[in-house]
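These notes open a run of structures that come right after.
Derivation of every value follows stated rules applied to the coordinates shown; laboratory data play no part. Because the structure is a prediction, the values reported are computed rather than measured. Cβ atoms are built from the backbone, for glycine too; each structure is taken alone.
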Structure 1
């Protein structure tokens, strides 16, 4: 019955977001299980803490500049957690039995988890001064369709615009800053957003900024140019063609990587002795090979 429901819900992917592009590049099978099979994943404490911290930082800018203090951020923490619980009741599974202030092990775990979120917020105040910021957008949904027909979409945590008009895209990360070997991979997400904004609004963002709240905290910035974004566009077009071939053939190989230990789908992964569910889309065969041009009509 579950397989029938999965098959009925399965539809071919309609576009790319930075996270789903990252999934395919990391492990094509993971992409399939998330995007096509839509297998459920239990909530995790780490990811939910990140969602909570993002929500607090978003709501903090509802207040006048002078009230954007560390204390005000802490006051927002518990209400935002309660809001998340109301919107996503499954999050209660993270701390079963915790009733928002009672005794017991679950309540203690919740208190420690919230204390960790407080540390991340405190770190943010050491990295940025919200009294000097006036974002024009927060949690902005962006979407554009390239000349090729590929739809790109995603959410930008914060958009700042200087008095002189320069645009800065900002993303909060609750983990540690990556090593230099992985810094480019992390900035790919921001270049993706910059490409969407450029193609959508015709505005080339002046700066891309990643704010890391984990570890010792760090701010990583990059100033893109048109050549950067054209290169990202070519890579995304090539990736989308590769995904299209995988969808047509049903061939999504598993790729063992450093994130496997945290994957929720090991039972469906051959690398761990598991078996993927039956492929829920029709096998149509390999589509005609296309040649990805290095220029779009806007670049000619």
Structure 2
């Protein structure tokens, strides 16, 4: 299978094989929750006629190769092509990729002059308050990250992962300063019998804010569902695994994947927030209800 053949693979089929399905569609446009990051509303648009995608939350897009690069993640075009071929069960032959590799590299966001500071900016404090996250909880686990992106200077909340990268969030931007990876937050020096699992770090911060026992358990933040299968070996060491994943089809499939791998030790907690998409939305509504009754 040459590069042109792989490029003809429908992106919707590729995403479907990975367990990602559209939330809504209109004409040739399908809308998804971004498959490589957490978002509260579907901001990932797929044009099925042009076979192009665009992430309005991050302001970037491309073709199936650039999407594979976001999912792996990797800037290496050969690895992107191999991932698509393996996912779609296509044969992969050696080929010339210079033109496509350059295109992929040109569409990747390049963070520069990254500076990591203690969390404290007023705008970030306000954003945390909007998401119902107490500042003392956020500053315990997060940093303030300043960076250059496309020749402009920005700052955001930075949540470190175990590979040395940062998930970055502010009111207007969601992204990742590579390398991307999971984050394991240990409860202490002693091994824990239980581990909470969250998809994104705002859900993790919500869990710490809402549950008094959250810091007494280990916490695994996937930072993307693409790391779900990689997490099972790590989670297998625990007696109980508490899943606080998104309350949607992708989240339910993720919980089932954990149960298929780990069995009865997996406890699904989505029934605790049945009318909310995720645990952060539940925390926000809980705070609003408490303020109303006060």
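Summary table below
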read-out: With relative contact order in percent (Cα under 8 Å, 6 or more apart) derived as 13, matching label from 1, 2; value: 2
read-out: With helix-only ellipticity at 222 nm (-39500 (n - 2.57) for each DSSP H run of 4 or more, over all residues; to 500) derived as -10000, matching label from 1, 2; value: 2
read-out: With distance in nm of label points 7 Å out along Cα→Cβ at positions 74 and 250 derived as 2.2, matching label from 1, 2; value: 2
read-out: If semi-axes √(5λ) of the Cα gyration tensor in Å is computed and equals 32, 23, 19, the structure in 1, 2; value: 2
